[in-house]
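Only the coordinates and a few stated rules stand behind these numbers; no lab work does. What you are looking at is a predicted structure, and each value in this text was computed from that prediction instead of being measured. Cβ atoms are built from the backbone, for glycine too; each structure is taken alone.
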Structure I
Amino acid sequence: MAVKQSTGARAANQMMDGDAVRALAERLRENVQRVIVGRREAIDQVLAAVLSSGHVLIEDLPGTGKTTLCKALASSLDCSFSRIQFTPDLVPGDVVGVSIFDARSHEFDFRQGPVFANVVLADEINRATPRTQSALLEAMQEGQVSVDGVTRMLPSPFLVAATLNPVEMEGTFPLPEAQLDRFLLRVSMGYPTPEEESELLDRFRGRPSPPELEPVATPADILAARQCVQAVRVEPPARNYVLALIGATRNHDKLRLGASPRASLALQSAAQAAAALEGRRFVVADDVKRMAIPVLSHRIIADASATLRGMDTARVVSEILRSVAVPLDD
């Protein structure tokens with residue numbers, strides 16, 4: 001049995017053109033940068049996930065702005081927003097909702113969980129048990145949740161933005177490969193440059209919290225932009241480059257597990273979004289290169305010898321990018 005939920009605002013009747021998508025991305029970027037100083041690449045990667053109907057995992061050290069970036073994005077969209085603080089005692093029902101028996105009606109009443117929102121911030125997702133983490137699998141892949149044999153659709157657009165602290169091990173649970181694979185991109189914030197940090201100190205001096213942001217885009221804007229992104233052309237040279245990179249991960253001597261076919265789809269989709277952010281209607285090799293590390297690094301597994309030598313998967317992907325030539329059109 002399926003119960004259809006409200007999908008929010010519908011997409012515009014006419015698909016956006018490339019210039020409109022670029023203008024939309026610029027509005028969102030400028031709004032987010034009112035509270036995030038610099039970090040242009042990280043912001044663009046998150047915007048690419050939004051435009052690609054994907055989800056994003058932001059993994060970096062404490063205090064680098066992971067949660068602030070997610071909240072700024074949600075505030076920039078005139079969408080429903082919920083935040084789930086993942087903890088070891090969180091259970092799946094706290095995420096998707098539960099059915100509660102109503103003694104007056106003698107029926108079960110479903111109480112929606114926080115996952116029923118356009119933008120869901122899963123804060124410190126690795127602090128919850130794998131059982132609770134898996135509660136997001138169906139939601140992220142299918143845009144729906146199933147509870148007590150009833151399938152309920154989630155609002156559209158739907159985006160999970162999760163944060164993860166890679167240095168704290170106590171009280172955390174590694175994300176299973178199946179969970180990681182549901183994230184289109186893994187984004188690293190990185191430290192700001194000295195100039196950016198100086199601006200940060202000047203801009204927020206004496207302020208207890210960042211300023212409140214006003215929405216600059218609607219759900220209809222996002223849905224219309226997604227149609228445009230899906231129409232971005234991927235000509236044979238760009239598609240062959242995607243396939244060459246994916247194939248290289250499956251035959252690399254430092255990898256125990258290469259990229260899956262889902263990774264191929266994800267890399268192509270992210271490259272289309274990267275092209276749309278630049279106002280182009282076609283993908284070039286640089287779009288694929290730009291998205292290769294955030295798309296692939298969390299979908300491959302380094303072998304034991306590479307791990308012992310301190311070789312992480314992002315470095316392996318960088319090595320592959322240097323070694324794989326861009327295929328030429330026949």
Structure II
Amino acid sequence: MFIAVEGTDASGKTSLCTEIFKQLSLGAQVTFLHQGRPEELTRQWVLNEYVVSIEKRNFSETNVVADRWHWGEVTYAPLKRPETCVNDQFGLLGVAGWRWVEMFLESRGVAQFWLYQPLEVIERRLFARGDDFVSVNDLREILSLYKTAAGATHSLEAKCTPEANSVDDTPRLAASIIRAAGAKTQAAAFLNEFPEYIGAIKPTALLVGGAVALETTILPFIPIDENVGEYLLNALPETLWRRVGLVNSCDVYNERFIKLWESLGSPAVIALGHVAAIRLVQYGVPSSAITTVPSPGCANEARRDEMIEYGMKIEQLVKESVK
């Protein structure tokens with residue numbers, strides 16, 4: 001399983017992660033990870049850190065505990081490096097990168113937990129211990145940004161608020177988190193066979209592209225350099241992106257595609273371009289199950305209205321397909 005614990009400074013993350021690690025280590029080998037400030041301020045760097053570096057791991061066979069993962073691009077970047085938040089509040093990831101990471105984590109059964117403490121608690125703790133990176137005066141804004149990040153996740157397993165002064169509460173909470181993470185891992189285990197897929201475990205619709213994945217990753221639609229991945233992930237409405245899955249027709253094909261589609265619950269299939277549609281019919285997907293839209297374009301500000309319209313069109317087709 002992969003457990004990611006997010007939370008403000010002085011919320012108790014280190015103690016909780018240590019306890020989770022301790023309990024998991026009683027029966028299995030565990031890897032501990034910590035994500036801090038990115039070493040290189042580029043989209044490619046952070047996508048590699050949060051996804052590409054771990055994309056080939058099978059979390060049904062290995063245990064990972066992460067003290068923070070990608071939430072820092074929402075919770076600390078606006079405050080500490082606002083120059084990386086020019087177009088939105090998602091830092092180096094941007095909206096498209098955030099969604100891509102979230103869809104990957106969901107498809108791998110990664111369980112995300114927000115360790116929350118009220119402002120007065122974390123202010124008191126930080127004042128007592130001090131910190132080289134944030135000040136007590138930063139905490140109100142940081143806590144507000146954590147609420148934003150929590151609301152933007154694909155799925156948040158729980159917002160955890162242990163008793164601030166209870167030593168016994170940490171072991172109990174750690175055990176509860178391990179149980180929830182185990183269930184999440186088990187629910188997504190069938191997707192271990194399809195590492196080229198990202199998105200919901202049981203999507204309403206499967207969006208199928210026609211392009212080949214980049215050499216750096218087997219995953220579809222990585223959103224870099226204003227490419228089609230950035231266009232598509234920005235275009236998808238807020239009400240839709242959590243309910244779909246993404247895959248490329250040239251990466252999962254023939255019997256494997258049919259097996260993936262059926263394993264996902266035979267959702268509506270949206271072919272992103274005629275090339276993808278033709279391949280899907282060749283693979284054996286009934287033509288009646290396929291709806292075709294044009295391939296996504298390249299992202300740029302001049303085409304923003306067109307991009308929004310494209311996403312709304314996909315959402316409308318999904319609604320019509322599931323009636």
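When relative contact order in percent (Cα under 8 Å, 6 or more apart) is calculated for each of I, II, the greatest value falls to I. Determine which structure produced the value 13.1, 39 for Rg and Dmax of the Cα atoms in Å, for residues 272-311 alone, calculated from the coordinates; the candidates are I, II. Checking each candidate, the match is II. Looking at structures I, II, which one was FRET efficiency 1/(1 + (r/R0)^6) of positions 128 and 256 (r between Cβ atoms, R0 = 35 Å, to 0.05) calculated from, given that it came out as 0.85? Source structure for this number: I.
With respect to distance in nm of label points 7 Å out along Cα→Cβ at positions 144 and 160, the largest value across structures I, II is given by II.
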